[in-house]
Structure I
Amino acid sequence: MFTDKDLKQISSQGLTSEDIEQQIACFTNGFPLMHLLMAATAQNGIKIMSEDEEQRNVSIFENALSSGLNTIKFVPASGAASRMFKDLYAYLETGENTAFIDTFINNIEKFAFYKKLKNTCSGTSPKEIIQALLSSEGLDYGNKPKGLLAFHNYKPNTRTPFEEHLVETASYCTGSDGIAKVHFTVSPEHIDGFNKLLNKVITDYQKRFGVKFDVSFSFQHPATDTIAVDKNNQPFRDENGQLIFRPGGHGALLKNLSELEADIVFIKNIDNVVPDRLKHQTKRYKKALAGMLVSLRNKAFTYLEKLEKAETNIDDDLLKSIENFVRKELSIQFEDNFIDKVSKINFLKTKLDRPIRVCGMVKNEGEPGGGPFWAKNPDGSASLQIVEKAQIDLNNPEQAQLFAQSTHFNPVDLICSIKNHKGEKYDLAKYTDPQTGFISKKSKDGTELKALELPGLWNGAMSNWNTVFVEVPAETFNPVKTINDLIRPEHQ
């Protein structure tokens, strides 16, 4: 199938011909769909914190932080902002006015970028204003990443999402050494823009918030790209006969995540930020979720150490306590049909010795996003999973009904423990479910192709983690998916 030229190209990607053959097999065979058992709902898979529990968890986290817990914030920020402007581009192409365009133009002075736009744009028509915003002759927002756009007004200044994440990091991710660590995944073509802004603002923010920032960046690894195929599942080639590789989706960032040096990692999307006046609730809930994670982690570590020390001579009462912890606090359901005590101990060890994630869940009020469900695992146990619509067989009436019963969605508000009880980093690749990838249809130069997405970062890539869902207020979720989201009260 591959020429010597192909093999060189594949090697330059950091891949092997076997990797590519496996990817092509995924196109040929497809992926099995998830088997939902039931929707995770309040108190049945989704924990509801009382005010006392919330405060206790905040205290647990703050005490751990002051005792040297190593934390970092991880922000996927690779994406270009072009999708934010889809409606504006459609208007430039068709000239067809819509309610969306009217809202944008009528509220133009409310946008944080208005002052700069006014200085750049000489015209007053909607078309001239939009062109000045998007084109390289104006603000060039159509070619910039979302992280570098002016989101919020702090007169006389403005702030980008990148800056808002710095400020937020300082509020709950500053270690006992006074260092606030945050890591952004960015595209190579945008790294200069991020570094330029960082150098411009870091001294001021460090002084204002009394911290020292440790800001790092990484790119999506070329080895996580996947080959594109045509409708017959043959490698897709460009006009020069070169193989076409495409980014493997946000699941590719698992490699970036696994390279971080930290005990606890906060994960949050680049566009989910608010001005300072609304940050207090975000800060409180981040600390509460982190405290819950620290508590679970400490218990899991203690039980693992006891299991390893006692080997098979473990006390029955202690074994029962461990089983209850796995069932009730880690939300893993399983049949108690082990052939002997050793089998049960080994099963519990396997379930305890895994990365842990605590995920904030928001009540579903129409926002898109994966939902929380109880799902069946290959070993027969059931656990909590974040499941996307594309992973469900909606032609199956039972599965479609279960999917419709979902009450919450995942706003990408995750806090993760990525080291084991010996302080060693987990090999995160071992805890993915490779059978949870996606196949999507794309096009290149007008020709249709099929693209392969790796298991999503918070879906299949974390399928075999210990997972806990906790309800968080809708106020902590304020994404900016379209340009007009910036005129919502939360962003003013």
Structure II
Amino acid sequence: MTVDAPPAAAVRQRTRRNIELLLLVLAWGLGVLGAYQVTLATGEALPQRFWVTTAIVGGVALATHIVVRWRVPYADPFMLPIATLLTILGLVVIYRLDVAALQRAERADVPLPTPDVYNQLTWYAIAAVLFIVVIVFLRDHRVLQRYTYTAGLIGLVLLILPLAPFIGATVNGATLWVRIGGLTFQPAELAKILLTIFFAGYLVVHRDSLAVVRTKFLGIGFPRARDLGPILVAWAVSLGILVFERDLGTSLLFFGLFVCLLYIATQRKSWLFLGALLFAGGAVLSYLLFGHVRTRVQIWLDPFAYSDTGGYQVVQSLYGFANGGLFGAGLGRGYPELVPFANTDFILAAVGEELGLAGVVAIILLYAILIERGLRAAVAVRDPFGQLLAAGLSITLAIQVFVIIGGVTRLIPLTGLTTPFLSYGGSSLVANWIIVAILLVISHQARKPPMPATPAAQVDAATQVFRR
């Protein structure tokens, strides 16, 4: 006798939320051990607020898990723990740099600096709140497609906002910041999300026309001349960001994201070829016309020749990597404070010195897994807009990681982007947590089991009406 298998809709699909909870507990535990190791290695007394701070971190992580379990139970179980672990590791490294700054101030008998770790913890709490807001209110990511052009317009406004008089601020030669009252933020971080929504919505509608091949050159099919407008506009805007804001990182991120999404939407290699040509042309043109770009390239080619001026930061980071070796000097036993802006642009140099090549590779693998899970959600989701949106957000993270790690390790010229989740700074942390929230919503839509059909729907599905 044979027994019929239950229908697919009747099979209970595992949510794997318990795995997510276990990984979150492990991430929190690693953070507690790391912070405690810093106090032991540096000889500092355990701060009075140590256990209160660790409890707050654990409570924030638990709150995000509860909301995910409630609203998107079928979402990917690894994205949230990885983002949490990277954020907690960033808090530990920033705390270690705070201790170094405190000890230096005590030796120099100068006023003690304000610790950055508590500001970063505050931003983590704000980012978690916005993460929860997105999870709760964004029930279906396809709603975002209705606001395609609105998102694009707001995104462009945010990109040029630092150029506005009175509120725009220039820091370290780059005009990236907006200062309103006592609040300073980087609008380009939010703009990258809005522009990704715009690109996804635009390409869903125009993907067919952009895929039309009219001519071939060297065996590569090229689109019609009138369809070249979008990529030329993206190229011009990215150059404008580079020229007026001196922001090489955002320029590269914006153009690279659009070219990648063009290729994903149309499956035409010609877009990659055109994008590479425009990128090469823009790079050469920028080198010839703009002094700050030329300086970045010269420092990249030979940082030791500029070790007393613009190359000092890169040289110190290379010395830090060399001192760390394979397994690092030990958390709290290196000298990461010798690298200027070690808690922002060069936080990976601090990791490399005290955790070594093994620690850097581990962090790169965490980023790789997070990006891979986002791309997996893009492949699994059924609607084209969700596919492009998930792919675009994942590519945004990938470009950021490549550009900043490549710059710190001298693989490519330094561009000034922050390391996602790790670096000190509220704008980047908030934006990246919003990206994770949107990816979880898309992942939930892709992984959740289909709703069982009602009897009436089954009757309707079995009835067919023929017209003569």
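Any read-out appearing in this document is the output of simple, stated calculations on the displayed coordinates, not a laboratory observation. Here the structure is a predicted model, which means the values were calculated and not measured. Cβ atoms are built from the backbone, for glycine too; each structure is taken alone.
Given that distance in nm of label points 7 Å out along Cα→Cβ at positions 39 and 399, derived from a single structure, equals 4.3, which label among I, II identifies that structure? Derived from II, not from the others. Could you tell me which structure in I, II was used to calculate relative contact order in percent (Cα under 8 Å, 6 or more apart) as 25? Computing relative contact order in percent (Cα under 8 Å, 6 or more apart) on every structure in I, II gives 25 only for I. Where does the value -10500 come from, among I, II, when helix-only ellipticity at 222 nm (-39500 (n - 2.57) for each DSSP H run of 4 or more, over all residues; to 500) is the thing being computed? Going label by label, the one that fits is I.
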